[in-house]
Structure 1
Amino acid sequence: MNLDIIKEVENRVAGGYGKVAAKEPLFNKWKRVVATFLVNEQAAYNNAATVKSLLKLSKEVSDNPRFSSWINTVRNDFGLRHAPLIAYTGALLKYGQKPKDVTIWRTPKDVVDNAAFLFTLKGNFTKKFKKDISKVVTNFDEYQMSKYKNYNANGWRLVDVINLTHPKPTEAINKLIKGELKKPETWEHLISNLPQGKTRKDVWEDLIKNNKLGALALLKNLRNMIKDNVDEKLLIDYIYQKDFGLIFPFQIINGYKEIYNYNNKIAKVLISKLYSPNPILGGKTLIILDVSGSMGSFNLMAHYTDNMASKALGVFFSIVNNTIDKDIVLTAGSDSEGKHKSMFINEKLVKKPLNFSKLINNDVRNKIGYGGIFTKQCLKWVEDEKGKSVYDRIVIISDSQDCDRYDRGDKLPTSLLKKGGKIYVNNIAAYSNVGYTSLNDGVQIEIPTFSSKVADLIRFEEEFKE
């Protein structure tokens, strides 16, 4: 990765909200910049303004006694790599001996990236960094060392970091330094270099039986495994047991489309993984999906970036599969009459995503129209149907071409919310401005992104407190 981006001079806070961002408390600013990594980590990491903002804000909030637990949570509960490394480095540059009790280096790659980033900024390693890393690397086994021994971050490799941090020698460390580590038996290596007497089918099945294929590797290679005649029952059982918790819903959808015409039975099993066995959002949620004409065709088999509807489905399934108790509303209306028309749908209809997308295009739109979204009218209608103070949160997924927003002011009615509840307006059309900001005293949260990690961002907003 190119770390030269941090040398660029930019002061803009990630998300580009200007005065709105400037008025936020420091912790809220810090949290919001971290959230930009959550919905699009790679893009955020490669943006100089975002990196510099997180580095600067981390220095300013790192005196908080909970700072270490914050960045540990960001890494270990939310799965981010770069944001906690940048935040830790910011604190290190300010305090030298802080932060303490950090657990953000889960692989040798994390260590190398952090070393390269710190050296780019400072030109050397601090004593605190050497102490932390010298403890961490002793926990890596030979497989981890061999897998990342050639990983390079701005000229830095794992052996370089170890030579400068002087950890207590382990067998794996000694083999790394002496160049005696064997090539790791990753799926890439085994498929490219078939063991004697083994076919590709044999290798795939061995990997599955020994649980050596991660969820993402499984997704990437499903079509290849089907073509290589991997045992169907073995593959189906493996998909069922695999944890897809860190996989984006749109990745599952894309995998489904990849294999649909090769093995429909396996495809159906895969699409069932859209529904998390451990939803992360408690309480009761109102989910409103804009199905107006400007969203385009709700065709699950279309390319993910082809239209707004395809992007919206990724976000929609993310919210549905991560909420315990929910009401689902589809909304559109009539532009000429200036009226919304909405309908509740049974969650069971969503359990078959392909049929659900076809249902929207045909029956639903014929019933409620193709006009724009009328958010306030829709919320008032839900209130008439369900009553006040019903929901812990409201999530609106739309391209934000709201027909009644400007006539009646920006604020959305909040009477449907329980005390402390929030309204999340997910504008999937504003993907170039990834981030989020609080409006109306924190009750209404604007989320301009089509990332299917929106559910994680909502959890981050609700659980991650100062």
Structure 2
Amino acid sequence: MGLGLAAISIACAAIASGPLYALLAGLGIPLALPAAIAVALGLAAFATHRAGTSIDGFVRNHRALAALWVVLTLAGGVELVRVAHFMVDAKATSYSAPPSDEFYTTHNCLTAYYRAATLTDQPNLYDVDTYIGRGDEPTPLIGPFTTDPFEYAPPFIVLPRAALAVTSDFMTWRAIWFFVEVALLIAALLALAHLVGGREGGIVALLSPAVVVAIPTLLTAQIGNYQLAVYALAAIALVARERGRSAVAGALLAFLAVTKLFPGLLIVYLVGRRDWRAVWAFVITAVVLCGVALAMFGLAPYRAFLTYQLPRMADGSAFPWLNGFLPAIAVNHSVFGIVIKLHAIGVPGMSFHVAGIVAWVYTLVILLMAYHAGRRATTNRLHTAVVWLALLQLAALRSPFTPDVYAVLGPLWLASLLAVHARTLGRVLLLHGWLALNACILFVGVGSDMGDHLRLVLASAGQLVGFAITLIAYFTPHRSPGRPQ
């Protein structure tokens, strides 16, 4: 192994060490960090050896760029290990991605999934008071973390119930779930790069660390939100479909749709492509998954979801912090949230009712966009991936509340894919967009020490950048003939 190949291998190992450390520590393996580094070095050496010729070519032809890539990837890997240590030891708050932000050191979305798994025998699984306390009662804690209300459809609860059958130790859940989400993202990035193939695929692979170690990615993994796994699994579904495994793609999308709802938009894209095998796999899998949840938990969760939770999500009342709490209003990137922001700054006529109407009009628009994208689909796999992720991102903005920390996951990933064919100016703009999205999350969070109106302006600027990247991705033409399907 040459010096350049060895340096790239070590940088890749640095990225892999963080999630492996969380996994081994969560499983109670002694000396988890050294063991994780050893395993990561072995995996990275094997992977770089398999791709040795193309990597050697990159190093020889772009020595300065290769050196910069190694340095930045190593730095990102160190940061990932640092956050992984916080996942292993919740008391080590100085290892949080933003250690100065108390919100991110005491908030964990996994608490909602954990709590919901213990409440399936309740008449109303979605009763918010069960999660955050009634009246003046303090919000219940799970370990050092405040409990989040549960928002997802009943089939989602099958996952935490299965985990609860293995262990009820929330801290073990937290560490292993961190590994699962980051590992899924890395797998999705590499699978997408391999799918694209050739020079384009090589660039996609080289830009992958910029997605993995971005501040929004680290924070989404740190708070344990399911959104990161959703994006990764949706990308894997695309890879499966482009590899001729439409039934697998449809089944994966069904799993995402019945647990998180918004990825269901992608089935409209597949209808546009006349991929009926994927569509039927989607329908059958969705029915089976809903039936499994029904058999496990009965009708009560479905009744509560349909009659209590969905109406509250539609009118925004499921998210009470949007009613006058300006920090939460500021960091909401959803289309519904745009109207609430206008209301917050005193624009006449802006109300939750109007926000609901706007959200439904937006729903119709993105449904048409998804179908149209399917009808105009090309055989260029990079272009297909860009459009697929753009649609997923547009769907994610349909929720009444899409917090900035994971609302920008799509634009960050799209920026790396758009950079493949961008010219010098375009790459500079995409780099600035990437930096802006990271900066907005790092400095404009709910818990940051910033005036509310300044936060509103800066958070809205970040929202605009993310939306612009997404629309550019959707409307960008493909530039190369691509591969036959």
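A few remarks follow.
- Structures 1, 2 were shown, and mean projected area of the Cα convex hull in nm² at 22.5 was computed from 2.
- Which of 1, 2 yields 5.0 [distance in nm of label points 7 Å out along Cα→Cβ at positions 128 and 272, calculated]: 1
- Highest-scoring label, criterion being distance in nm of label points 7 Å out along Cα→Cβ at positions 120 and 416, among 1, 2: 1
- Structure from which -22500 was derived, helix-only ellipticity at 222 nm (-39500 (n - 2.57) for each DSSP H run of 4 or more, over all residues; to 500), options 1, 2: 2
Bear in mind these aren't lab numbers, they're just calculated from the coordinates by the rules spelled out. Source: prediction; values computed, not measured. Cβ atoms are built from the backbone, for glycine too; each structure is taken alone.
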